[in-house]
Structure I
Amino acid sequence: MSRARSPLFWSGATLVGTLALIAMLAPVLSPYDPRAVSGPSLVPPSGAHLLGTNDAGQDILSQLIWGARSSALVAVLAAGLAVAIGVFVGVGAGLARGWVDAVAMRVVDVFLAVPALPLLILVAALLGPSGPIAIAVIIGLAGWPAIARIVRSQALGVARRGYVDAARGFGAGRLYLVGRHLVPALGPLIAANFVYWAGTAVALQAGLAFLGLSDPTEVSWGSVLNRALSHPGVYFTSEWTWWVLPAGLAITLAVVGLAFLALALEPGSNPRLRRS
């Protein structure tokens, strides 16, 4: 089944496209300023506040809408940084080979040996409350080693193909080989890794914000959960149904949508899956 006809592809594209549209139209769709007090505290869902208000009187629906923009920003920046560094290191190591390849892969092995999540929490805690761009950089720097390892493996296979050897024979330099042959051949792999790491970045950003390691003034899905679950007795009333549940569903839909897209794109980057 082609990717264009894959139910996973269309399901993921629909979810991700809807959330991306919400993020882009946040100033239009949001009924209130997400940081401003727009009513009494802990008002249940009503015509004025479709998802009620939090303990500070801020509209929860507006916070969820603007949280989509924060998650989209972190996802794109973190995935872009991880893929850029991973492709640079992986393609460079696969094309240069020799001692450059050996040194690059040993550096990658060192990073891969360190647990990513505890490292992220430690770095975020040391840096203090961070905005979305800083969070994206932290997540992106944690993601490039795995991408570099995969890209290097594929780059070695592409570099051994006949047309690449022929291009070398005609005097093609390394930059030409990378731009003309390696990067286009690795395009499906790069796209699949970008989508996969974007989903990972959404979950990690929400986790860091939930733990209170992001900027407390930044509106995000994780910060909504952090504030809700720090409110005493939130689960002993109906507050959790309109304060906790929607933010959790938003994170779940974003991660699931990006996971569906990554799974649909994976056969294009994995010859074994493509043959099967």
Structure II
Amino acid sequence: MFVVKWLGRLGDQFLYITEQIGRSAMLLFYALTGIAKPPYKLHLITRQILFIGARSLFVILVAGFFTGMVLALQFYNTLERFGSIDLLGSATALALVRELGPVMTALMVIGRAGSAMCAEIGIMRTSEQIDALECMAIDPYRYLIAPKIIAGIISVPLLTSVFDVIGILGGYVVGVVVFGLSSGAYFDSMYAGVEWNDIMMGLNKSLLFGLTITWVSTTMGFFLHYDRKGAYGAEGVSRITTNAVVLSSIAILFGDYLVGAVML
């Protein structure tokens, strides 16, 4: 009897996950098809770029600078043991451009903008604003979701580039200013070690991460009323916002491995 109940719960959970995947794919499809339909509301996209990109700039600058400092500190200690201190610039730049830049930027954007997007759309769902849009013959996928997805795809690669540059500057402060490494050696090893494929790997990751963040965050909020817990209002919004942050972070880490495995 216990086995039958366990299998029943397992099957029910499998069906629920399958439904969630189907709804997510449907939302992405409707949003992407809505992008191509005129008239084009550019002000909606620029507003989301301002929210996701420009207003995330400060946290990206701070996180990038200290990440570069920590990287240079750790790499200097390691390279010193092998007598390869001159490679500090290339080691710091490669770590930032290929891995830490895209991943850390995405995690910062999730915490600052992804959670806010999920909560915003979740509140609109609980207050029936999305239903009101549909009653007025306004496509909510095109009006609410598509601008966020476009803005995420545009903003996250730009923020990643800023993170990389500021991180390299932080590494310069530690390597050159603090430890006295030659400035020429720092930048020369970076020039010799970083290739165009490394930069493209980071940009491809950031493009995927921008899509993933906006897709997961908006999906969780948009389909709040399908949540199995059945809680509406503040409790439901807080729970799906937490779930969106966790799921987005896991998706980012998985996507990081996937893109790295394909491009290496």
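Just so it is clear, none of the values below were taken in a lab; they were calculated from the coordinates. What you see is a predicted model, and the numbers here were worked out from it, not measured in a lab. Cβ atoms are built from the backbone, for glycine too; each structure is taken alone.
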* Structure fact -> Across I, II, distance in nm of label points 7 Å out along Cα→Cβ at positions 147 and 203 reaches its greatest value in structure II
* helix-only ellipticity at 222 nm (-39500 (n - 2.57) for each DSSP H run of 4 or more, over all residues; to 500) from the coordinates reads -23000; which among I, II -> I
* Structure fact -> Value 27, calculated as relative contact order in percent (Cα under 8 Å, 6 or more apart) from one of I, II, is from structure I
* Asked: A value of 18.2 was derived for mean count of other Cβ atoms within 10 Å over residues 59-66; which structure in I, II was it taken from?
  -> II
* Structure fact -> Candidates I, II; mean count of other Cβ atoms within 10 Å over residues 19-26 computed = 13.1; producing structure is II
* Taking distance in nm of label points 7 Å out along Cα→Cβ at positions 27 and 211 as the quantity of interest, name the structure among I, II where it is greatest. => I
